[in-house]
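Take a look at these structures.
Every number in this text was worked out from the coordinates using simple rules, so none of it is lab data. What you see is a predicted model; the values in this text were computed from it and never measured. Cβ atoms are built from the backbone, for glycine too; each structure is taken alone.
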Structure I
Amino acid sequence: MQDAVLFDAREDGIAIITLNRPDTRNALSKEVRDGLFAAWDRFEHDPALRVAILTGAGDKAFCAGGDLKEMVQTRMAVPPRDMLPVPGDNVVLTKPTIAAVNGVALAGGWMIAQACDLCVAVTTAQFAITEVQVGRASPWATPLIHMIPQRIMMELVLTGRPISAQRAYEIGLVNRLAEPSQLMDAALSLAAAILEGAPLSVRAAREMVMLSTEMGRSAALLAARHAAEHVYRSEDAQEGPSAFAEKRRPSWKAR
């Protein structure tokens, strides 16, 4: 991972992952891609970590997308599926992730923000799917149809023009807006709210949302009920009501 992607494992169970190439607007060079693959793997397999926040270094860009200079040098045609780490595609994550967008998120930058479960953005951020402007394609944007209306998505992918953070918030792409100096506080506050929940319940809730975007209504209900059974049978399922009745904070054991 080295220093292209920084990994801060906090004692409270939050991992902060930072794309650390501000001089190139955190573009997805090979070293950044490799670092991000390693970071997601470390987060997923560390049982002490429950929520990850992905952000970018500097105050200009979250991520400017793919490294176009690299594409020219390699004469890249179809990108290999394992080229870019995309949760939900070629990276398996079972724990919540938050994109803390500190500047522009373009093309692949939008992609890695979109792949996170939640998004907090600075008021000065901009988002754009710019592939049509450089002769590339954006198949990765397919899941966006589950997040925003079709005609808005159509405009974004056909024009490649950016939208403001405020517009992204209005259409439901961003959960919370923050002033630049307050971005990480806002992301940490959202992560802390998740940490208050029972770990198994949080995991099942996240899986339920994912299932509902993959299946029809009846199939998703059936799959979600099956996925929730281990939660109902857990020790935490007894601890939660007991803590409520006794007017104390629950002590979650994730079992």
Structure II
Amino acid sequence: MSTRRKPKPDIPRAALVTGAGKRIGRAIALALARDGWDIAVHYATSRSEAQETVASIEALGQRAIAVNRDLAIERGVRSLLGECTAELGPITCVVNNAAIFEYDSPTRFKPDLLVKHMKLNTAAPVLLAQCLHASLAEHQSGVVINLLDQKLANPNPDFLSYTLSKSALCYAITVLAQALAPKVRVVGVAPGITLHSGAQSDAGFATAHTRTPLGRSSTPEDIGNAVVYLANAGAVTGTTLLVDGGQHLVPSTRDVMFITEPDGGQS
């Protein structure tokens, strides 16, 4: 992958990426940094990983800070953007990547788990969109990029609470894009299977990753590149970009991680 960076813009740009210490969040943060953005690296528990991401961003010539928050606590979410702005200047891009992904199903539904998913996966991104809109001056514009999932276009019963929370966030993209325009654009990125999930084996992941029309699903770099595109796509709002190798075009009655595992997964 090329590490070539764009020339720094005359006016510095700063973005907040939640859950940016590792996995897809880290790839997104680094992709934005290569595009000339300074980055606020949010983390909940992955402090050392977040600091490593900060160091990698600084090595690319951009400024970065690590910011700790529990996104299930409203007060902390509401103060997050202000802290980032105090360190980096105005934040004009928020990438809502942080999420929880815990198992339940229609036959094993857990109301408490749904509440937990809704707080982190839906309420926190909506609050951050609200905060971004309120923080921007009249002459400024911004963008909120929400990470969704291809399974919203290709549903199955696995991970019910997670799916409901992401479905609510998908709907929020439409109404927030309407309500926050013209100052804030709101868009989504829906990855396919991109990294190992839970106890998925290496062999199971490798098999799952090829079960798409293109013979490959998304990589972290694919998702990072899609986020960079949307961060700069001034005419795009209220829509979601599927980045999954066409995985959503292959119907499945189970989550793909279970189909490709020898034990058949949970029920």
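Give the label, chosen from I, II, of the structure having the highest value of relative contact order in percent (Cα under 8 Å, 6 or more apart).
Between I, II, the highest calculated value is found for II.
Taking 0.97 as the value of Cα Rg over 2.2 N^0.38 Å derived from one of the structures shown (I, II), identify that structure.
II
Assign the value 14.1, calculated as mean count of other Cβ atoms within 10 Å over residues 139-146, to the correct structure from I, II.
I
Comparing distance in nm of label points 7 Å out along Cα→Cβ at positions 179 and 243 across I, II, which is largest?
Ranking I, II on distance in nm of label points 7 Å out along Cα→Cβ at positions 179 and 243, first place is I.
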